[in-house]
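Since every read-out is calculated from the coordinates, none of them should be taken as a lab result. These figures come from a predicted structure and were not determined experimentally. Cβ atoms are built from the backbone, for glycine too; each structure is taken alone.
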Structure I
Amino acid sequence: MDHFEIDVIEHEYQHWWDGIEVWVYVKINDSRMPYVLDWYQFFTYAIHTNGRIPLFNCQCGFFGCGGYYVDVECTDEAWILRNRYDPNTEKLQQEFEYRISWEQVKQVADTMIAELRTIKQQEPEFARFDPEYYANYQLWGQLPKVDE
């Protein structure tokens, strides 16, 4: 299995939309993935759905400015990420395959939820997200059971 972890979670207030922007940087096998993880896509689709998903996004928040699609496969044994595709044309840009254990997926998800809770607690008037919405991610589909 490949090693999956959050490298850095950053956040800052954005004047242009009067809220907090959160950037989640990911490392797989000690190599930082280009662009930031789209945590909405991660929780809502990528860990429950097979298919091509806009999993990594530009820091500005507009998919197409940067970022890329990744083919995702959810099996009983692993969360599989394959290939990088252009955000506008879906043309193949890079071939890869990462097999990530569900235990690591859960660790990363729980770390992100904890960080989102902290941000919301520290700056509730500017946090435009509800971490509790994501806290039940394991119930949203056929996510394999992870032993605690």
Structure II
Amino acid sequence: MKYFTFLLFFYVFISSAKADPELKITKESVVNFIHSVDQAASTNDANLFSKYLADDIVINVTSIVGEEKSLYELNKINFLKSIEESAKIIREFSYIRDNLNITITDGVASINGEIRKEVQFGPMKLFSTTNETALLEIRGGKLVYTKIDNIQRFTQ
């Protein structure tokens, strides 16, 4: 019995010693994550951006152009394909995030913010303002988006 107790104690001790304090979601880790995401987004590179998305992410997009409203639900693959397709025709691209609010509850970070983009497609220039609400969690030892809800308004 002593041997069993010792092994149990040893296992618990080793398990707790291996716990990585870096895996906690903090406001600082979320701000660093968003900074990296914004750098990737500003390149419009789907491969670079993909590492920030959970495999089972759900992305809901409401796109508003004038009086027209379109709703889309995308998974990771479809979202990355849309980035790849748009990258083929974009000549110029700018991306700015503002008004970032972060709330952390039970190991999940909720972020809200505004993203402004300016995109040049051939002779046409589009401007968009996106209100983003997203959830971030630690998966596989890294922080990733698990859900994104965007409302995009486009103007010329």
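One of I, II was used to compute distance in nm of label points 7 Å out along Cα→Cβ at positions 49 and 105, and the answer was 2.8. Which one was it? Before the final figure, lay out each step's value.
Working: I: 1.4; II: 2.8.
Computing distance in nm of label points 7 Å out along Cα→Cβ at positions 49 and 105 on every structure in I, II gives 2.8 only for II.
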When I, II are compared on volume of the Cα convex hull per residue in Å³, the highest value belongs to II
Note: mean count of other Cβ atoms within 10 Å over residues 33-40 at 16.8, derived from one of structures I, II, originates from structure II
One of I, II was used to calculate helix-only ellipticity at 222 nm (-39500 (n - 2.57) for each DSSP H run of 4 or more, over all residues; to 500), yielding -5500; that structure is I
For structures I, II, which has the highest computed value of relative contact order in percent (Cα under 8 Å, 6 or more apart)? II
Given a value of 2.5 for distance in nm of label points 7 Å out along Cα→Cβ at positions 25 and 121, point me to the structure among I, II it was derived from. I
